1. Of the structures labelled 1, 2, which one yields 0.98 when Rg/Rh (Cα atoms, Kirkwood Rh), for residues 61-132 alone is computed from its coordinates?
2. Assign the value -0.30, -1.08, calculated as log10 I(q)/I(0) by the Debye sum over Cα atoms at q = 0.08, 0.16 Å⁻¹, to the correct structure from 1, 2.
3. From which structure (1, 2) was helix-only ellipticity at 222 nm (-39500 (n - 2.57) for each DSSP H run of 4 or more, over all residues; to 500) calculated, if the value obtained is -16000?
4. Given a value of 13.8 for mean count of other Cβ atoms within 10 Å over residues 85-92, calculated from one of 1, 2, which structure does it belong to?
5. Among 1, 2, considering only distance in nm of label points 7 Å out along Cα→Cβ at positions 29 and 45, which has the greatest calculated value?
Structure 1
Amino acid sequence: MCSVLEKFIKEFRGNLVEVCGPPGSGKTAILLSCVYSFLKRKEKIFYMDSDRTFSPVRLISMGCSKLELENMIISRPRSFEEQKKILFSLNHVLTEKFSFLAIDSFTSLYREEIARGRSIIDLQTSLNAQLALLYRLTKKFNVTTIITNQVFYDPEKGEDRIVGGKILENWPDYIIKLERRGEKRKAKLYKGKSESKLSAIDLLITPNKIIIL
């Protein structure tokens, strides 16, 4: 875990943070680095694996013990509707003992439903309700909440756009946008709705660590 991410984690307490970027930009790597940091401090974590790609082997290779992994509750929803039900059940699952809530990726099941031809209006209504709840839970339990999200290229605007549009742009307190630059990554931190850039750093992301360049 790099010192900058450690600093961010302390500042992100009680805030909803979105990490977004194209495939392979390091979203999950940053999320797992945060998970590693919380586990090493023996803090409890709720981890929603909506991408269904999480393996504890990754954290063990980073240096976590099996005993430390027992502080994680892992959930793997199989549909967007199930993701919603799990999130709404968290009000009865989370306690003040939890420090970190992670979702990777928040919109993967949403995108699957779009591909099946489901009503965009219904899906966006559900997406907004889920984010509103997540925001309230973050404040109520004073946890650090980090969600990952994809981006897509908008040819009309000539730029990458966040999946979920304004819903995913307006609810987070902070947004970290990742850009691929060969083997390196550029991470830009923005302040939620204002979209004002706060800082930018160059990173080298390896399987087991993140290096500031």
Structure 2
Amino acid sequence: MKRYVLICLSLLWLPLLGWTQSSEPFQAGKDYQVISTQKTPSMIDGNVEVVEFFNYGCPGCFFVESAVKQWLLDAPESIHFQRTPVVLTPQWRSYARAYHAAQTLGMEEQLSPALFAAIHEQKRNLTSDQAIIAFFMEQGVTAEQIEQAFDQQQLKAKLSADIEKIRVYRANAIPGFGVAGQYRTDLAMAKNDPQRMMEIVDFLIMQSQQPPS
């Protein structure tokens, strides 16, 4: 919350100092992309939509995970945060299904760190549903829960929703973020600096909440 307040204050000072748009801390086309000029931001339950585009198989996503988790501890209360898995290779489809299964179980906070560690630190091959299910059971998930979480119709619907979200935000690089249905940024635009990426996200949240000019 302190970080959010500081950004609020900095934006309030800009007009008083006579700064122009070019003096803003982050620039469109360089640090982020404007994907929609709609004046009304995308909201969920009255809160600004913030979407992380990621995949467990993505090394960069593992690289930024600690920064994202730290950011979430102090994220503005006015946001609705969600994750959308992006499937860039056929092998990553099982990871996308694993994410949605973990969400269905209400175990995403427990299983996501375990999956990242297994894939990137332990170098385990979890690129099949059978391997994912076996891994879930290692983490204490029961056979009954597995049947519920890996319901094929539900997973198909969620993967279709992912594709639509990716299309709306034009999420062609991960790890990355979409904000308010209006902006997109990613690690490359943030100069491969996870902390800078999260600062850009904060800035974009503030931008989305500015009154229309």
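1. Values: 1: 1.06; 2: 0.98.
Corresponding structure: 2.
2. On the way: 1: -0.25, -1.11; 2: -0.30, -1.08.
Traced to structure 2.
3. Going label by label, the one that fits is 2.
4. Working: 1: 13.8; 2: 16.6.
The read-out comes from structure 1.
5. 2
A short reminder: the numbers here are calculations on the coordinates, not readings from a lab. Nothing here was measured: the structure is a model prediction, and the numbers come from that model. Cβ atoms are built from the backbone, for glycine too; each structure is taken alone.
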